[in-house]
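Structures follow.
All of the numbers you see were taken from the coordinates with simple rules; none came from a lab. No experiment lies behind these values; they were computed from the predicted model shown. Cβ atoms are built from the backbone, for glycine too; each structure is taken alone.
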Structure P
Amino acid sequence: MEQNKQPQAGFSTRIISRKFAKPDAHGAITLPIYKNAAFEFPDSESIAAAFQYRYELHTYTRISNPTVAGFEDKVKVASGAENVVALASGMAAIANTFMTIAYAGCNVVASPHLFGNTFAFFKSTLAEFGVETRFVNTDKLDEVAAAVDQNTCAFFCEILTNPHLEVANLPEIAKIMREKHVPVVIDATVIPWCGFDARACGIDLEVVSTTKYISGGATTMGGVIVDYGTFDWRHSRKLAKAPQPKGMSQFMFKLKSEIARNMGACITPDTAYMQALGMESLQLRYEKMSDTAYRLAQHLTRQKKIVTVGYPKLETSAYKKLSDQLFTGNPGAMLTVALESKEACYKLMDNLQIIRRATNLFDNKSLAIHPESTIYGTFSQEMKRVIGVQPELIRFSAGLESFEDLANDIDSALSKV
């Protein structure tokens with residue numbers, strides 16, 4: 001019996017070979033784009049059943065769409081999740097997730113070392129709805145545990161902080177949260193599923209900006225919410241009594257039937273098509289970009305005008321051991337350098353010829369940005385201190401150009417600092 005057991009296909013093979021939910025009328029082998037808004041039904045009972053989730057049929061593209069469903073299915077195959085919802089952006093994924101699980105009077109335990117808009121969402125937007133965010137040092141597990149109480153609706157952090165490059169001990173944090181019946185929600189944008197097994201680490205929900213690695217060259221904006229089906233939502237004050245249709249958690253039912261519908265941040269069929277296409281080359285691009293980032297980090301440690309280089313795989317990183325354990329040796333394409341001053345950072349960036357001065361991460365093109373004056377530029381000095389962003393820091397995102405060209409570009413720019 002064991003001899004006939006088929007081995008699981010590789011990551012890229014699973015994505016590329018995934019069949020459509022229904023055969024295409026013309027035998028297309030690439031996901032078709034269904035750009036229509038509405039879908040016709042043969043009778044009144046059929047359309048009523050579809051709206052009531054008794055049948056998995058498409059009714060209206062703001063709610064569901066065959067092209068979007070095809071993209072979501074590829075994400076399910078890649079992640080091993082129970083359910084996936086695709087939305088218009090990574091921030092839409094975060095907002096819809098917490099609108100689903102948070103409520104007035106509850107609290108979220110989170111790292112303060114977050115992307116700028118994410119921090120502002122917790123610090124300001126959710127606060128105005130009566131939700132407290134308790135910022136903790138995720139390096140201190142006792143501090144994380146102490147912040148949780150009976151009103152904690154979730155724990156949240158980034159899988160690898162942007163731009164701090166810190167790695168939380170997610171398996172240990174997940175154990176703490178499991179004992180306290182609190183769901184673990186992570187932003188996994190910077191390490192895709194071919195480089196990180198969220199389920200094995202005890203993660204319940206993931207939010208991902210698919211604008212980054214997944215879109216394949218920054219072609220489109222998007223986000224996904226990934227539900228591993230591992231949390232018992234009977235422990236949630238808000239969702240304990242929510243319906244649970246077959247194959248869908250209470251969280252997912254609330255999200256699909258109410259929150260995502262009412263918030264209206266749907267992803268377009270054209271975007272879903274582009275991102276489904278990007279999924280097919282995800283592993284190839286990720287491994288190439290990670291390798292280039294590591295080589296650049298090693299190269300830049302030898303440059304005298306650079307004070308420090310940040311990359312989790314370097315021996316100098318306090319998170320190397322944990323990064324190696326969680327990310328299968330490939331901690332992504334983001335690296336940082338610290339110079340002597342903000343002025344030096346500007347001088348280096350202004351002299352780059354190949355690397356683009358632009359926001360975003362994991363484009364096919366290599367990018368550089370000064371986070372303190374851009375992403376966090378409108379934040380107060382106190383907020384910048386809390387978040388931990390420094391004016392001497394440049395963030396690089398390694399693209400698909402040759403390592404030699406990128407290294408020479410930075411070296412040339414450094415010579416003018």
Structure Q
Amino acid sequence: MKRERLAGSWYAASAGGAAAHPPLRGEADCDVCVVGGGIAGCSTALHLAQRGYRVVLVEAERIGWGASGRSGGQAIVGVACGQARLERLAGAADARRIWDISVEGLRLQRELIAQHAIDCDYVEGQMHVAIKARQDRELRNEVEELHSRYGYTSVRMVERDETRQLIDSERYISGTLDSAGGHLHPLKYTLGLAAAATAAGVRIFEDSRALGYQRRDGRLEVGTAGGGLVRCRSLALCGNAWLGPLAPALARRIIGVGTYIIATEPLGAERAAALIRNRAAVSDINWVLDYFRLSSDHRLLFGGRVSYSGVDPFTAPATRARMLQVFPQLADTAIDYAWGGLVDITLNRAPDFGRLEPDVFYLQGFSGHGIALTGVAGHLLAEAIAGTAERFDVFGRIEHREFPGGAALRRPALMLAMLWYRLKDLL
């Protein structure tokens with residue numbers, strides 16, 4: 001099979017040189033084997049190594065190859081399903097605990113960047129914006145709820161005039177601004193976490209897809225492509241949508257959804273600043289949403305459209321057309337980069353963390369809300385492996401179901417369901 005590369009990604013083009021890690025040849029012995037070299041896996045490995053564990057991380061491609069190195073880069077508080085739904089799924093007490101963990105995730109991200117001197121273009125500020133009156137009411141209710149019930153006061157309502165002062169678009173009628181959120185270069189951040197993990201003693205092997213695991217003589221053995229073998233006491237599965245057949249029970253509870261991003265040519269500092277005057281990351285609240293932000297070299301990075309079919313229909317002109325609905329003044333602007341990737345979503349849009357066996361842990365189902373949550377999830381998983389699992393187990397109490405329809409019909413069934421949400425966006 002031809003090996004996919006990040007060709008076309010502005011992130012890959014601007015990340016600079018990264019340390020190469022060899023494939024696993026022969027055997028490696030450790031306390032914990034981490035599968036997956038994204039933010040979740042690198043954070044898990046780093047926090048375990050800081051606790052004194054011997055850690056091996058195996059990545060099928062290379063560090064940051066999946067969603068962690070391709071995403072919109074927006075650090076957003078909470079979880080993808082929203083707090084109201086989370087309360088129905090988990091109860092008010094656990095929903096509050098998960099909220100507090102997500103707030104910690106934003107703080108931990110900034111601490112990791114500072115502690116390990118990760119050059120990842122971090123910018124403070126994240127906005128959600130409303131296109132219609134119904135969405136304006138939703139945002140107002142959310143701000144009131146976060147202030148009154150959660151004591152989360154870093155988010156505030158932004159009225160129409162201020163919204164249009166901050167974002168040079170007639171499309172939006174109001175918004176929220178969270179000063180605790182922000183955005184960053186996700187590939188640089190992931191590579192920085194991997195470098196920190198390596199400095200802490202983690203052994204990283206790229207081009208080393210985990211093929212399966214078994215027990216032998218009281219230990220776990222993880223076989224990798226190329227004939228490698230990792231012997232460990234605990235296993236952490238952090239491959240998300242790219243985990244493949246390694247854990248079929250997990251694969252049935254998530255589905256990979258395509259999302260797409262374009263990067264304009266450099267606009268120059270003045271023209272870029274006029275588009276988003278506070279340089280915050282911005283996302284609307286449609287089901288099929290648009291999200292955008294400015295890059296460090298004054299490009300507009302614009303994402304939108306999703307594919308539930310499993311067949312990649314992406315074209316740069318289609319995403320450019322969505323961009324021009326927001327910023328028609330960019331009609332004369334060329335698109336320099338265009339790329340896509342998969343987001344792992346769960347049926348209920350809540351994160352799915354837990355155990356397959358007492359010593360086999362997993363993190364998945366971030367559902368497009370993972371830039372900050374993946375980092376703190378790795379911290380929780382390290383805590384759980386070290387024997388303090390109370391916070392990790394809060395997530396394990398959320399009920400998750402398999403996508404209906406089995407292997408053949410799950411995507412067609414999901415596509416039909418998504419038509420309803422798309423119609424809702426239009427109302």
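Here FRET efficiency 1/(1 + (r/R0)^6) of positions 16 and 160 (r between Cβ atoms, R0 = 35 Å, to 0.05) has been calculated and equals 0.85, so which of P, Q was it run on? Don't skip to the answer; put the middle values down first.
On the way: P: 0.85; Q: 0.30.
Among P, Q, the structure yielding 0.85 for FRET efficiency 1/(1 + (r/R0)^6) of positions 16 and 160 (r between Cβ atoms, R0 = 35 Å, to 0.05) is P.
If mean count of other Cβ atoms within 10 Å over residues 24-31 is calculated from each of P, Q, which structure is the one that comes out at 10.4? It would help to have the intermediate numbers written out before the result.
Numbers: P: 10.4; Q: 16.0.
Computing mean count of other Cβ atoms within 10 Å over residues 24-31 on every structure in P, Q gives 10.4 only for P.
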- Note on the structure: Ranked by FRET efficiency 1/(1 + (r/R0)^6) of positions 104 and 376 (r between Cβ atoms, R0 = 30 Å, to 0.05), the structure on top of P, Q with the greatest value is Q
- Work out which structure the value 1.01 belongs to, where Cα Rg over 2.2 N^0.38 Å was derived from one of P, Q. P
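Figure out for me which of the structures P, Q the number 2.5 belongs to, where distance in nm of label points 7 Å out along Cα→Cβ at positions 56 and 256 was derived from the coordinates.
Answer for the origin of the read-out: Q.
Match the computed value 24 of relative contact order in percent (Cα under 8 Å, 6 or more apart) to one of the structures P, Q, and report its label.
Numbers: P: 16; Q: 24.
Computed on structure Q.
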